[in-house]
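Trainee: Each in structure tokens, the structures are laid out below.
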Structure I
Amino acid sequence: MEDFWKSFFERNANLNRRRFLQLSAQVSALAALTACGSGPETPSGSTVAEPAAVATAAPEIAEEIEISRQLIGELEGPEVITDPALWPTSFQEAPDLAARVAAGDLPPVAERIGQDPLVIKPVHEIGKYGGTWRRGFTGPGDVFNGWRAATGPDGVLFWDYTGQQPVPNIARDWEISDEGRVITLHLRRGMRWSDGAPFTADDFVFWFEDMYSNTELVPRPSIYMTINGKPGAVEKIDEHTVRLVFPDPYYLIEGVLAGSTSLDGHARQGRAAMGLFAPAHYLKQFHPSYASEEELSKKVADAGFDNWRNLFLNRNDWSLNPDLPVVTPWKVTSPINTPTWEMERNPYSIWVDTEGNQLPYIDRVVMTLAENLEVLNLRAIAGQYDFQARHIDIAKLPVFLQNRDQGNYNVYLDPGTYGADMFIAINKTYAGDAELNKWYNNVDFRRALSLGINREELNEIFWLGLGVPSTVAPDDGNIYNPGPEYRTLWATYEPDRANSLLDGVGLTQKDSEGYRLRSDGQGRLRLELMTYGGQFLQYTQISEMIRTQWREIGIDVQVNEVERSLGESMHAANETQMYAWTSDGTDNLYNYAGNAIPIGNGSFHGALWGLWFQTNGAEGEEPPASMQKVLANFRRGFGVPQEERIELTKEIWAIIIDEAYLIGVVGLSPAAMGVRIVNRNMGNIPARQYNSPDVKNPGISRPVTFFYKS
């Protein structure tokens, strides 16, 4: 994919400039571009001029082309030092912590870090302490914003900067045995929670026995703590050693622990009672196995909750509870449900650089609430954020480029390798209207909707021509890509063919405005497409344009924008019909399958299908044979060697795309969290970072090493 993007800008320099000029109303330059002649074909099928021809046509155009090329750099990142012989033997700390040590409020830094620090070699240089990292967020539903930036991340394993190789993280080392049936985790000696309490194997046992195994807290098992539907277990070996034991081979267990799954750490997963470990010493006061009924009832009532479960989950939420002990490099001081979401450095952070400086370098992370994407992007253009890619609108790239000097920031592009920056998911188990359910489960109806989308037009307007009209197939270099023919299968603009399909399924009657009528005699067939406000791309605006495109095939759709938390509740209640989102993360399908297939309750692809899968058929609604094949392949893939897993996964993608279970729109671009705006005063910023929620970018770039140069 890296080579694709380098060549893409070379082949499409004229196109990029044309988009810039259109948005800037520079008509004369646009005319000069048009006169340059035709050249090689772009991924979208249009022809453009050769870069050399453009350069000779106008020097200022060549300058813009060079700028565009420079926006995508070489992939780079920090390194985890795993050899103890190379670890520093003495440690330094931030001035504010040193003052607290001198005042007797904290133990010395070496005691707080412990014998086994997590040593990071910064990507460029040793930094210095101080400063506040300014970011924007869009409300309580934007919790992944903080998880990505400020949690470390805190999983037992994590990825190296390429996003391909697991490396030690909270665990200092691990061993796999018996084909993955057993993974032994060696914890860091002397490591502590943010309140100074020891972090030990008991925190894993408490999680497994008192949280995960408690059906009030976790009603249904996680697919990641099972293999072939059979449960695994957590066992304590000694104070600093635990192991996960499974009944069948679990070939993917390392990647599962490194990526974004239900086992990827306390900060992200605590709110759902997942994460593999939790602060037992703190949480026992909220658990009926340890607190008396009278004590717990009082706590529940005083906090305004209905039951102990909701109180427990709230108290274990990294984003909401400043009192919660954590192992993240920053801890929350002002929660996410306030206009300013703030974190400060954790004095017990185990992260250090190669010279022994305790990390993070930056004192605080402060996120200010932006009511919508427009407000957030205007603030970014004005230079009010120090490092922001989340919610940055790719359509405003020309404006960002024009204001770099005034705002004192640099612009970077990090393309994603998942197939769709935007797709439309159809809830095949929608129960609110039997007529709509019938059509949502009709493959030709879904294919017709897909063929009725003019992706080229959307790409030009909302992606500046930087995207690829596409299905949800991951990029061509992905080992699971099903083949080149699946990039455009049922994803070309063919309104005549779409109309024929709709006529063929029986939707032949139309009203006076040309919209198709329901088959039950209840008037016009009206669909609803839900979007989240203030998220990544202009999903609502894009959906409104799709709405106008679907008029040509007689389909009436209402676009309904909601706040993200409300939308997630609607998914869980099986109340959504269609939903616009991104397939980010599906580049590593096994860790981020929820954006591709229904694997859990509340899935927007088929809420009751997800419940059926999650409960091994005990609850929910049985899906059709094709989706059962997808789910069976997915479940099997965790426990087989890579060669067999590749074939299983290619079949998954082929079915999803051919059945139009998901309707891809445009992808393979930097649009979803890949347009990075970075203060020029900030150091250790990679030229390019891997872009996927599985690596929690910017977490993949280890924000603990970011610093302010002056």
Structure II
Amino acid sequence: MLDWSARCIARTASAALLIGALSAWAQTPPANRPWMNQSLTPDQRADLVIQQMTLDEKMSFVHGTGWNGLQANAEIPKGSLGGAGYVQGVPRLGIPGINMADSAVGVRLAAQGSHYATLLPSVLGAACSWDKDALFLFGSVIGRELRETGYNMSIGGGVDLARDPRNGRNFEYGGEDPLLAGTMVGELARGVQSNQVMGDIKHYAFNDQETGRTIVNEIVGERAARESDLFAFQIAIGLAHPAGVMCSYNKVTVRGVPNSNADWACENDYLLNDVLKKDFGFQGFVLSDWGGTHSTVKAAMAGLDQEQPGDKYLGAPLKEAVQNGQVPMSRLDDMVHRVLRGMFANGVIDNPPQAEVVDPFRGRDDAEHIADESIVLLKDQDHILPLSAGEVKSIAIIGSHADVGVLSGGGSAQVDAPGGNAINPKPGTSPWGQPIYFPSSPLKEIRRRAPSAQVEFNDGTDTAAAARLARISQVAIVFVNQPMREGRDAATIALPDNQDALVDAVVAANPRTIVVLETGGPVSMPWVDRVQGIVEAWYPGIGGAQSLAAILFGDVNPSARLAITFPKSDDQLPRPQVPGMDLEQKAVAGMPEGHHHRQELPPFNADLTEGVRVGYKWFESEHKTPLFPFGFGLSYTTYEFSSMSVDQGQRSVSFTVRNTGERAGTEVAQVYAILPPSTDESTFKRLVAWARVTLGPGESKRVNLKLDSLDLSIFDEATKGWRLAPGDYEIVAGSSSADTPLNATLRVGE
């Protein structure tokens, strides 16, 4: 338990000294508001405010004001924009309220304020770029448009690892590897906060399935927890220093840890106090997921700082607990301090957002750039791609509403489509649970790039008609989809709605078939050996059709590499069925907006038996061959790796990458480590470094990468710390986790 009293005494003394010195400062704030002096640190300014706050004013900062516009007939308080949440400010002290917006892939509910918001590609897709700058841009677009629509806090930033490819929210997250996911989402959150908007990292922690998310107890060992999901959070938080971390709905049991025994994540002392605030040094505030608070005293003392969306537990009950001494005033002050600190640190008090018109063209261009680096080329047999606009005479476009738009992810990540759902245009906010297509037409863009070709569309509902069109066309492009959203997992990785049969019919009619996947995560492909081309477009965003067409016709050379393994079937997974899926049919997570927290069903356990072996580590250690491995992706050119060396003293690795093809391209050079046998982690490799390497035809570059000791370390449960084990580390490098032709040895002494 953190020593709230000692912290409060130190802060009070510091604030008193600051007040006495105010008259000597060159930049003198208003005499009655010394906290407005921008030369002070965010901590100093927060403490000065707290000294002037009444108990009721403090209480207003530790909970939301209700459901705002998210539920029918919900009251929208003055100052609220009707977004995901609102925290009342203190006008007499010059402290504004906090307007929060769902914004995983763009600002949600913009249409209710007659605004436009850019739909970006899925976060999983963007993570496949392995490009830190692209993810920073991703966050910058969100932060920019939040400011332009008046919001001062994002509640996006999902970094839960993809332990199960059927998770309905994988499209919001950064994939299966903690180093890649933590880095990509950390850069995203940095981009958000670069616009003087508070950022968020979520859902802390082990919210790795949506099935029964409000009742499931996730069970994992401490070492596995620290080296997997928690390591991703550690990296992201260390990069972004977000204002907020959102705790998740589920319960968590960390084996062997007494203060983490089937406790809700939002009142889990081990997760919030021991790990997040102590070990990670997180200085911001912990806010609950919407309805994820379950107690008053326990939650407050375990590290929860703010209840959302209302005040059931951290409203009047907390005030009473403070007054009767169950919760020390010092703890309440710490809760408020953390919120105010985030506001000062991110400029939302000094430079509050001023609503203005969003520039849709700038957002679309940024989204298209990110999509260019997100779309993965998975198969290119006989070089069917790129298509030649001068040689192709006829193209069949089939399925997935490719005549009008591209699919987007649902739930609280759902951005409102301009003009409404492209397949049934009705202006306004997007209905919960319905697949929403954005007006970015692949058919239109393919026609634009092949003006001399006959390009026809078939909706795919009649497989015989689709096959007839494919048969008379030179090339057939089949669009298939997998709608995914918050609150619901897929029962299987197989494509829904009999789409495999559609692909079978088309490829039987025309072997020159290309499949374009619009999915929230991996899917099985029983037709993989019979089609000539496969392109994973994910949910590609408002510029998705333009980007996809540019890749299909070679204007963009694909450079994306998978951030998640594609299994062949559900049987290859650690859990062939999503835990609780049999119970799910009875009601837990299929909701309209106001029903996040229904708990009619009995709690159940999800034992994360794979432990640290998430994704590619599981496949390698279990000697399973996936459909497509982590890190995999093709290009329209070829690359060669050579001449690897390891600098033992600097703990760095060097090697040469050469473009052996005839066109420019970008390779993602990936470095993995196989740990010594003494670590009990020598049966699989782990990602430790990577670099995007852009090369002209025939060009070579020497790549030098530092190996961070933490990325090579294991978590020691006995000492509760990280340890770099002595021994020989096999360092390998190549183009994917399954293709590492280079190897060398890094020797670590006692």
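Trainee: Output the label of whichever structure in I, II has the greatest value of mean count of other Cβ atoms within 10 Å over residues 445-452.
Mentor: Across I, II, mean count of other Cβ atoms within 10 Å over residues 445-452 peaks for I.
Trainee: Here's a follow-up. Mean count of other Cβ atoms within 10 Å over residues 365-372 was computed and gave 23.6; which structure, I, II, did it come from?
Mentor: Only one of I, II returns 23.6 for mean count of other Cβ atoms within 10 Å over residues 365-372, namely II.
Trainee: By the measure mean count of other Cβ atoms within 10 Å over residues 101-108, tell me the structure among I, II with the highest figure.
Mentor: Looking at the calculated values, the largest one is II.
Trainee: Of structures I, II, which gives 19 when relative contact order in percent (Cα under 8 Å, 6 or more apart) is computed from the coordinates?
Mentor: Working through the options, I get structure I.
We did not get these values from a lab; they are worked out from the coordinates using the rules stated. Owing to the predicted nature of the structure, the values given are computational and were not obtained by experimental measurement. Cβ atoms are built from the backbone, for glycine too; each structure is taken alone.
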